[in-house]
1. Identify the structure, out of P, Q, from whose coordinates semi-axes √(5λ) of the Cα gyration tensor in Å, for residues 33-96 alone was calculated to give 27, 16, 8.
2. Taking relative contact order in percent (Cα under 8 Å, 6 or more apart) as the criterion, which structure among P, Q has the greatest value?
3. Out of P, Q, which structure matches 1.8 when distance in nm of label points 7 Å out along Cα→Cβ at positions 17 and 41 is calculated?
4. Here FRET efficiency 1/(1 + (r/R0)^6) of positions 25 and 57 (r between Cβ atoms, R0 = 30 Å, to 0.05) has been calculated and equals 0.70, so which of P, Q was it run on?
5. Given a value of -14500 for helix-only ellipticity at 222 nm (-39500 (n - 2.57) for each DSSP H run of 4 or more, over all residues; to 500), point me to the structure among P, Q it was derived from.
Structure P
Amino acid sequence: MNYIDALRQATSRLPAITAGDETEVQAAIRLACLAFEPPSENREWHLLGFDLLTVLAELYPDPAPITLAVTTPAAADARTRAGVARLSLALADVLRAGSGRADLPVRRRLDLAAAGNRLYDAARALT
């Protein structure tokens, strides 16, 4: 699957999942992170990549073994950046929604809220 199609598919799937589906959320974050391999001069773009990696490390210190079968972009063009920004906003929504789940410990709910807000702010800086 090409990268843009994978971004679209992941973005469209996220509203149907909850933050409790850790594998789907991790896969979406990892998919977004693939776009940051090629170098770029855009500061906001680099900050979004940093925030995605930070959220991944903070929420999932023991990540699930996930394989993504996509071709990575050769460069972060406008379509790639827009797709990653949309995916990041959808991730932010899922994480922030998860922060309201009463079945999760308070610490986890606070972590989800902080991660969601972090991704939302970083993605909005690109749009």
Structure Q
Amino acid sequence: MGLQIPSFLYGPYKNVSRACTRKVRALARGATFAEIVESWIDVDEVPGLLILEGPSKLDGHTPHVHCFALSNAAFRVWSSRRGAELDALRARWLDSSLRSQWGFLGLLGQDGRIFALKLVPLVGG
């Protein structure tokens, strides 16, 4: 058995992006990572690549595991929020991401790193 990834991260990017936008909105309403995952896929059992950074025109039309997509959606959807609300969302999202293999993979793309690094002043002080 290989790495288990939420099924909403697998597919053509357009479909994955839409699903991730819905998931990010649910997270903003208080859902947990466990609550947004409805089913899992084993990466060893599906065709395609583990994409850590994107989106890219080169990989958008074929099914892949878009590891970055939830972080990308959070960065996009939450970018209009400010202050304590945004800090709380980021902190909860980062904590949840670090507690799961698939969530950690989502931090490795540019949006995940930027989003996480904005929390550095909050950590430890």
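Please treat every number below as a calculation from the coordinates, not as lab data. Note that the coordinates shown come from a computational prediction; the quantities given were computed from them, not determined experimentally. Cβ atoms are built from the backbone, for glycine too; each structure is taken alone.
1. Here the read-out was taken from Q.
2. P
3. Considering all the candidates, the number was obtained from Q.
4. Q
5. Computed on structure Q.
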